[in-house]
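No value in this document is a laboratory result; all are computed from the given coordinates. Keep in mind the model is a prediction, meaning the values are calculated, not measured. Cβ atoms are built from the backbone, for glycine too; each structure is taken alone.
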Structure I
Amino acid sequence: MNNLSPRRTGGRAARRASRAAPLDATIRPVRAGMEGGTLKVLTDVQILRIHDAALDALERIGLAGAPPSGIAYLTGAGAVLGDDGRLRFPRALVEETIARANRKITLHSRDGVNDLHLGGTRVHYGTAGAAVNMVDVHGRKYRESTLQDLHDAARIVDVLDNVHFCQRPMVARDITDNLEMELNTVYACTTGTTKHVGTSFTEPHHVGPALEMLYMIAGGEEEFRTRPFISNSNCFVVPPMRFATESCEVMERCIQGGMPVLLLSAGMAGATAPSTIAGAIVQATAECLAGLVYVNAVKPGHPAIFGTWPFGLDLRTGAMSIGSGEQALLSAGCAQMHQFYGVPGGAAGGASDSKLPDMQAGWEQMCSNVMAGLAGVNIVYEAAGMHASLLGFCHESLILSDDLIGQALRCVRGIEVDDETLALDQMEAVCVGGPGHYLGTEATLARMQRDHCYPTLGDRSSPKEWLELGKPDLVEKAVARKEEILGRPSAARLNPMLDAEIRKKFAIHLKG
């Protein structure tokens with residue numbers, strides 16, 4: 001039986017300090033890779049119907065636009081090139097590819113501390129996107145995003161417990177040369193965080209120099225191939241059902257260079273994908289299955305994330321509705337398709353259509369982040385800091401999202417039911433000759449940290465306490481936290497000699 005006696009007051013300050021100290025990752029109430037999958041928005045019959053429809057689409061419609069190298073890889077694997085230039089995929093080819101695809105992928109961190117083990121229903125949250133603007137919370141306005149903004153975002157991600165990876169969330173618009181911009185993106189992200197990084201390339205010939213830089217950072221090509229700490233986010237299709245020629249060539253070179261690939265299909269329901277939720281999932285599934293065949297034709301078993309990212313559309317205006325309930329359903333349904341195939345998958349969640357970190361942003365971010373997590377999406381992209389339907393990124397919102405995702409992960413963790421948590425012995429001890437309440441008992445205090453996820457910046461004070469504290473504003477607290485983080489040197493910075501070598505070889509725009 002648990003000891004339910006109220007604790008003595010002696011040493012209270014020490015106990016409070018102990019409880020305030022950071023918890024070991026193994027006993028934190030929430031952490032990366034928690035098992036989701038309890039939410040099922042599709043029945044087994046519906047999943048099979050979507051699967052069959054996706055296979056029908058690949059066999060009957062196929063995809064156009066593959067580069068010559070892609071045609072060679074895919075026809076060599078068993079795809080059929082028609083007179084209309086479309087590649088069609090026999091069911092047997094797709095099913096064989098699914099059976100031999102890589103089912104457990106590790107997205108490595110640079111320091112080995114924050115590796116992400118994908119598979120099953122393990123859930124991870126992080127940034128993504130290609131926002132072209134930054135949110136200025138003080139002026140309530142937007143400005144063009146810069147390389148420094150990107151580096152600062154990576155530095156913020158590095159210290160947030162519940163933001164598990166940093167896929168490039170914005171474009172460095174102060175660099176006009178595309179090659180320099182993409183090389184500086186790699187540098188800015190990898191020197192801002194040791195967590196796993198994702199990025200993209202617009203031209204195939206940009207991949208080689210980027211890999212050269214990454215091999216230098218890793219300590220050699222073999223070291224990078226063993227633990228690739230950056231992956232290629234690849235929009236390999238231009239929906240509907242058309243390969244993106246140059247992106248496919250980029251993908252081939254990334255695979256050959258040892259970089260994991262995110263197969264990203266991002267159709268807009270009602271514009272570049274069917275307007276129905278089921279139809280949008282069918283098309284995204286078909287496109288990603290084609291991508292999976294492609295990757296495995298280039299290199300069997302290469303790590304590839306099944307990136308079904310169908311987006312919602314406000315059919316009244318044609319504007320993206322990434323913060324909608326429909327978007328949350330799209331991502332949750334896609335999660336079940338990933339699990340049906342048994343391959344690591346990603347989807348979008350946590351982005352907002354709101355322009356500022358306000359109440360609309362809160363409900364939109366929480367809705368899709370919770371549903372994606374409960375559905376068991378392995379990698380929830382766009383989960384932190386993204387506004388204006390992917391057009392704006394906000395550092396302060398990124399910081400606030402750490403609390404929000406913490407609460408989402410607590411929902412993912414769910415309810416443990418066992419002899420201890422049923423707490424009958426506690427009830428008896430408290431009610432029969434006990435203190436008549438559970439405050440301060442050993443049992444309550446023993447679980448207060450490992451069962452409860454407490455916000456870092458969120459306010460739970462009484463109105464009186466809030467007034468006495470000067471009526472703190474949540475966004476202002478995030479501003480102060482940002483200044484604190486960026487006031488310290490980056491923990492991911494390279495050693496000076498290596499940094500000098502990289503700066504000698506590449507046109508690095510960040511100040512040393």
Structure II
Amino acid sequence: MRSFLKEEISNRQRIKIFFFALFIFSFFPSFAQKHKEKEKKTTLFDEIELLKKDDDFKHVTWGICVVKTDNDSTIAEYNSEVSMIPASTMKVITTAPALSLLGKDFRFKTLIQYTGNIDKTGTLHGNIYIKGGGDPTLGAYRFDKTTTVDYILKQWMDGIFQAGINKIDGAIIGDASIFEDELIAPNWLYADIGNYYGAGACGLDICENAFTVYFEPSKNEGDSAKIVRIDPDVPNMEVINKVTVSGPSKEGTGVYINGTPYSNLRIFEGKIPLNKKEEFEIYGSQPDPSLTCTYLFDKFLKSECVEISQKPTTIRLLKMKNQLVDTLKRKTIFTTNSPTLEEIVYQTNLRSLNVYAEHLLKMMGYIVNNEGGTYSGIKAVRNFWSSRGVDLSGFLMEDGSGLSPMNNVTPRHLTEMLRVFTKDATFTSFYNSLPIGGKTGSISNILKGSAADNNLRAKSGYMYGVRSFTGYVKNKKKEQLAFSIIINNYECKAAEIKKKFEKLMIKIAELD
């Protein structure tokens with residue numbers, strides 16, 4: 001009897017379980033469908049539509065343009081004809097024509113020259129000139145040792161010795177006249193120009209026209225930060241140091257340098273983090289790069305026991321003081337060649353070097369229009385792109401680097417420029433200069449593990465309220481696409497915009 005009851009109860013339980021399972025599975029198809037929809041991958045077009053409705057994009061101006069490079073077909077666009085501030089993506093507009101107009105093997109040249117005569121004792125009765133050739137790499141550490149300060153100064157000294165000169169009855173004079181005296185673009189912001197990234201383009205440069213300030217390890221919160229040294233030794237620079245030490249947290253730290261070209265005053269303001277072991281470094285723009293270069297060479301020669309009767313100066317300073325400029329014929333005794341333009345453009349786009357881009361712009365002005373100035377260079381660049389069939393309506397160029405907030409470019413401008421440049425003989429050099437997604441430059445830490453990783457090549461741009469990306473990527477069919485994305489006037493965190501644009505770039509790479 002007990003076994004019968006147990007069997008009956010067991011059967012009832014089985015029936016209950018069966019109907020319960022039937023009930024659950026009756027809802028499973030709709031549940032599975034919803035789950036599948038949730039997992040459904042979005043496309044580029046979906047992401048564009050989502051951004052149109054994004055609360056962070058409510059009060060911004062933004063646009064995107066994606067084109068095939070083998071024809072003029074547009075894959076995707078939104079506000080592609082709206083002019084916006086491009087920030088550092090302006091550098092692609094400058095570096096591409098520089099390669100084409102000057103040639104990838106072009107080298108800047110700096111000449112060591114002298115005037116007067118050399119007597120039997122080895123005394124030069126005249127002046128030594130450093131004739132600048134607009135080389136932005138003079139004294140730079142980014143290349144091999146041949147561009148470093150000590151190497152260059154020793155080469156120049158050896159050139160003087162080989163000419164039979166061991167004493168100078170005259171001066172070391174810097175000649176930066178290949179470029180205009182105006183170092184920076186007219187509408188750069190005051191807040192930028194005292195800092196290293198606001199260093200302008202001079203006809204005679206040294207150390208990328210910047211200097212490094214080293215603060216000693218900071219011990220106590222609230223202390224005044226003490227300067228250990230400034231490198232290179234900038235002549236006549238007056239420093240007002242208002243920098244203090246913050247707490248252990250790095251939040252709220254940052255040092256800014258105020259100052260203008262040709263003004264010797266530099267004001268350091270801000271806070272450095274508390275650190276009892278390591279020096280803290282900040283970087284500023286030199287007041288007068290030509291004078292710094294001349295001064296450093298004068299100092300180097302004197303350290304090697306070469307007597308020089310007069311103080312180092314420049315052509316610009318002599319003219320300002322109405323002093324007689326030596327008009328005697330100069331003899332060249334040594335030439336310093338820069339790295340190739342291909343190498344310079346690579347560093348310009350990889351490291352987003354404003355000072356290099358501005359030098360390239362002025363050099364194009366000098367070569368094309370016989371005038372080494374910002375607007376002469378802009379004229380050369382505009383003519384280059386318009387001659388390639390790019391419609392420049394709505395295009396406003398105020399510098400070569402993108403630091404000016406007055407630049408205006410549409411996403412269409414950038415993609416069209418990238419598209420037409422694929423036919424240029426120097427395209428490979430330009431393409432290789434662009435940072436690689438997930439690997440190098442400013443996009444090394446994004447796009448990892450995606451279809452854009454080690455595929456997408458792009459220049460990024462960033463300034464307050466501005467974020468941009470422009471470059472090339474191959475789709476699933478291995479077709480090359482050119483793209484540009486720009487946003488202005490956003491208020492959310494820059495990291496949020498970067499994340500949203502990263503998703504767009506991945507979706508471009510995933511296109512069929």
Among the shown structures I, II, from which was the value 1.6 of distance in nm of label points 7 Å out along Cα→Cβ at positions 309 and 341 calculated? I
Computing helix-only ellipticity at 222 nm (-39500 (n - 2.57) for each DSSP H run of 4 or more, over all residues; to 500) for each of I, II, the value -13500 comes from structure I
Which one of I, II has Cα Rg over 2.2 N^0.38 Å, for residues 77-268 alone, as calculated from the coordinates, equal to 1.32? II
Given a value of 1.29 for Cα Rg over 2.2 N^0.38 Å, point me to the structure among I, II it was derived from. II
Among I, II, structure where mean count of other Cβ atoms within 10 Å over residues 461-468 as derived comes to 20.6: II
